[in-house]
1. For structures P, Q, which has the highest computed value of mean count of other Cβ atoms within 10 Å over residues 191-198?
2. Comparing distance in nm of label points 7 Å out along Cα→Cβ at positions 359 and 447 across P, Q, which is largest?
3. Match the computed value 1.9 of distance in nm of label points 7 Å out along Cα→Cβ at positions 287 and 319 to one of the structures P, Q, and report its label.
4. Figure out for me which of the structures P, Q the number 2.6 belongs to, where distance in nm of label points 7 Å out along Cα→Cβ at positions 103 and 151 was derived from the coordinates.
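Rule-based calculations on the coordinates, nothing more; no lab input. Given the structure is predicted, the values throughout are model-derived calculations rather than measurements. Cβ atoms are built from the backbone, for glycine too; each structure is taken alone.
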Structure P
Amino acid sequence: MQNDSSVLTLADRLRTEVGRLRPGERLPSSRALVALHRVSPVTVTRALGLLAAEGLVVTRPGSGAFAAGRPAPLPGPADLGWQAVALGDRAVAADAIAWLLTPPPEGAIALSGGYLHPSLQPVRAMATAAGRAARRPDAWELPPLSGIAELRAWFARTVGGQVAPADVLITGGGQQSLSTVLRALLPPGAPVLVESPTYPGALATARAAGLHPVPVPVDAGGLRTGLLAEAFAMTGARVLYCQPTFHNPTGAVLDAGRRTEVLAVARAAGAFVIEDDFARHLGIEPGPPPMIAQDGDGRVVHIASLTKATAPSLRVAAVIARGPVAERIRATQLVGDFCPARPLQETLVELVGSPGWPRHLRAVRTALKSRRDATLTALARDLPGLEVNRPAGGCHLWVRLPDGTDDVELAEAALRAGVLVSAGRPFFPAEPPAPYLRIGYGTAASEAELAEGVRRLAAVIGGTTA
């Protein structure tokens, strides 16, 4: 896969060159740009495409790329200050999500991020599936509003229990699913119980909807159910958001006993449980059945996503719910998003129905086990004093730092040293009890790169604690 940072770097260079040309003057040929800048033809094509989209160049097939005419300069910067009054004091904070989605700078090693490295993604299988999907007779027609039947049936079979295809709503990815579910279940101003720590995207989504996340602590076994009833009673909350399998960021798996307790406490509180099952297919060891499979009274709203096991842009997921809440969620999606694009739904049907799908999942699990163990070995060698978990699935390690460490400052220093890691503080809905780092082992290019990333991190930690 072409490195986006290489494309952006070349585009910056070409902007300078275009600025020296007269309108209509021709740029060097693509072959000359490849030789001059020592990049691939794909990089040149994509960089010229960026400049064309910006209106700086005009491309003519068979003739080349030419400097575009210069627009007349604006009289001066617009006065946009009035917008502050119109917008009011409500802000949408996306910094934590942006950090997790930001690719590392050139030369930096990614030990952060929530998606598999391109070498672990089923790129060829997805291309084949997309080609077949595009040739389906109705691929570009409006899909059924709850999703195409084959995909709903597949999600129902995968989740198991008493889930039926009619209980499944196809959505535009896990993040969109969570936003839709929270808006459907809760009015602005309501509390929502969340694990602490938890996925920063859940916190950002809840706050953007005007909700108040209330922390319930997590330990090595997952959500501390002994504190859950107290949290419901103190806040009057009617929704709990949790990740019971391969929790992000701790990797914890809620055992059968705690799962039963969660459902019992939620039942006593008259509350819903949002089960975010984002990492189901990233299990190094087999995970337990989803909580919804043991839910007999429609208490669990289950979010099942395949993006983590495929690729960032294959944004298709499912929300599974029963009873009146299911209709509320469907109506909320229809009003806000209509429905996910049919070609993506058809692509996913082709992908998961192919013989290569189970092979891909086996390969991913094998690779993640090897990468997890390699990263743990590197940490034990280079940072032996740190407390690190050993997750049974997912893509992350949760590292306890020495007391007094500023984890945000450490993550920034690590980036300057060429390794991207995630500070623990954004994962907590309130003040963190201790400093942590989240270290990913699924985003780097290789086990050797993981080891080098840990070596760079160790040098930074050694420098900050010396």
Structure Q
Amino acid sequence: MHKRSSVGELVRQLRQELDRYSPGGKLPSSRALVERYRVSPVTVSRALAQLAAEGLVVTRPGAGAFRARPRTTAAPAGDTSWQEVALSADGASDVVPRSVDASGVVVSLAAPPPGVIEFTGGYLHPTLQPERALTAALARAGRRPGAWGRPPMDGLPELREWFAREIGGTVTAAEMLVGGGGQAALTTAFRALAPPGAPVLVESPTYPGMLAIARAAGLRPVPVPVDPDGVRPALLADAFRATGARLFVCQPLFQNPTGAVLAADRRAEVVAIAREAGAFVIEDDFVRRLVHEDAGPLPRPLVADDPDGVVVHVSSLTKATSPSFRVSAIAARGPALERLRAIQIVDTFFVPRPLQEAALELAGSPAWPRHLRSLSAELKTRRDTMTAALRAGLPELALPHIPSGGYHLWLRLPDGTDEALLTAAALRAGVALTPGRPYFSAEPPAGHVRLSFAAVAGTGEITEGVRRLRTAFDEVTGRKWQASARP
């Protein structure tokens, strides 16, 4: 039995048996639970910890676990209404009021209800994660001399060197900072490169977390349309002239959500346009390691061909490993690098050394390239399965671009289809999907949905998920799909 499922099953069984014990009554010892349920001591420990977190059990070191006593009186409710005034007054003089809205990000972070197929996930399913390699890397890292000591504030030199080699070009280890995950690195870059109240140019559509970071920093996102070849240079130049922006944020490789790759003839032009405007480009290279098996050679990161320090590059190991393996890197040159370093030190001091040591161990092990090869093949299989299922069962949803990297598809809904209603109907049908509206900083040109194929258990769930989505679509549009009617 998989470790996660065994913990959940033990929690369920213990929860049912708690009524057999009076409040304050002692549960069987951990050893007795191990023997009774034929699970490991670690599974018992985790199950008891979960029950304790739910307030059902109290654990006492050296004494055991006890059924929690019910609370006899509720804590008196306080009056927090004063905070509305305080938080509003805080930004009363801001040119662009800060707005902290995590709803667009929570969609891809929150687990759906049991039995619901997860087309919303932004991370790999546990079966795709290199759990054995990560466990081994962490174990080896913990045995390294000084592994629990204070690391250099910029990151371990060997890890910075590895990230620099991954980028290529003229980027050196001295121009790298190790960060605590891609989202944290992007937040640092936004704060370093744009003052509150300033406009920031963003791709349209773009990752909702990017928009959330900008608004939380008091910045004003300005959309620049993307087509299958990436951001459109002429519109980018127009946006710089119209707004006076000094920052453009983009994902040149397998853009989220469209999957577009910035075309070769646009790459240098985009950097040149920003340089002419006296602006920075934040390059979010978030899924380079999620390339599909049938992809051709990948273009180098923009920063690899930028000697003038226009591009600030962000990459991360998280997407290709585990949502909890939050190790990222920022590459920059000149005074911008010094500001980035200062902000990161003030915010976090440094990334925990054991994580950095584990990243080095993982990247240097034979298991790492094997994992990437196997992941590349599996992602292609899942993409092809979802594409075929959509074309056969939901041809009304337009699929303008099939990416050769990343973990999702971006679909345009038929005119007049309400994406919010479709999202709700899909959840009732047993499949969770991501509506397109949060990906636009202004009014969207049409309804869209994003479907992830990385967070599901396998191709069977993909096929079943599309079938359930068909049911939801029929409910919303009042249609009845007839497979025999397909041409």
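1. Numbers: P: 25.4; Q: 18.5.
Greatest value across P, Q: structure P.
2. If we compare distance in nm of label points 7 Å out along Cα→Cβ at positions 359 and 447 over P, Q, the biggest value is for Q.
3. Numbers: P: 1.9; Q: 0.6.
The value was obtained from structure P.
4. Working: P: 2.6; Q: 3.6.
Matching structure: P.
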